[in-house]
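We did not get these values from a lab; they are worked out from the coordinates using the rules stated. The structure presented is a predicted model; accordingly, all values stated were derived computationally and were not measured. Cβ atoms are built from the backbone, for glycine too; each structure is taken alone.
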Structure 1
């Protein structure tokens, strides 16, 4: 029980520290507007779009690979019976 309380307090104190640095706002401004935290420069919309498309491609590829592996395992299992 003591270990759980200590871990919970550490997590909450870490969240308070991150909140004092406005980390959430910095991440959202980077994702939405391309503003690099701590600087006055920003990333262009075209570069952000390319990054988002590459990330979406990786996510879709992982989903397809998972589905294919699951289907192959099911097919192999039915072939052995």
Structure 2
């Protein structure tokens, strides 16, 4: 049962890190490059579309973090069995 909690912690940490990275990059770009943001992003990508893109990235990050945590756990288990 302890392995499950380790896996959940790994998934949450990786997923949260990736989502925070994407959100921070968007906020930094919007704040420090307002001309680029208003001329390019606001003109071509609506707020609704940006929200859908962000949700898609969050889902992808969740799937990737699950795979990454599973792979780490598999490698740890294989190493334990080899010893």
Structure 3
């Protein structure tokens, strides 16, 4: 299926969420702030949901300070 970006209709630069392989992917600012308290290199926390609203996965994406590459840790954020 691939992916599709969904933007705000008034501000096309603002990404609301993505649809990826039949799931909704949302960046979470609150979880990013919480994860940064443990690791200052965290740049993004993504939650994936089914269209029915069930949480499928959470990924924490951080920047490796040595290699300057993104590191993804699936299922590492606390789910509420």
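Rg and Dmax of the Cα atoms in Å was computed and gave 18.1, 59; which structure, 1, 2, 3, did it come from?
Values: 1: 21.7, 64; 2: 18.1, 59; 3: 13.5, 40.
Traced to structure 2.
Comparing distance in nm of label points 7 Å out along Cα→Cβ at positions 43 and 67 across 1, 2, 3, which is largest? Display every interim value, and only then the final one.
On the way: 1: 2.8; 2: 3.6; 3: 1.4.
Structure 2 gives the largest value of distance in nm of label points 7 Å out along Cα→Cβ at positions 43 and 67 among 1, 2, 3.
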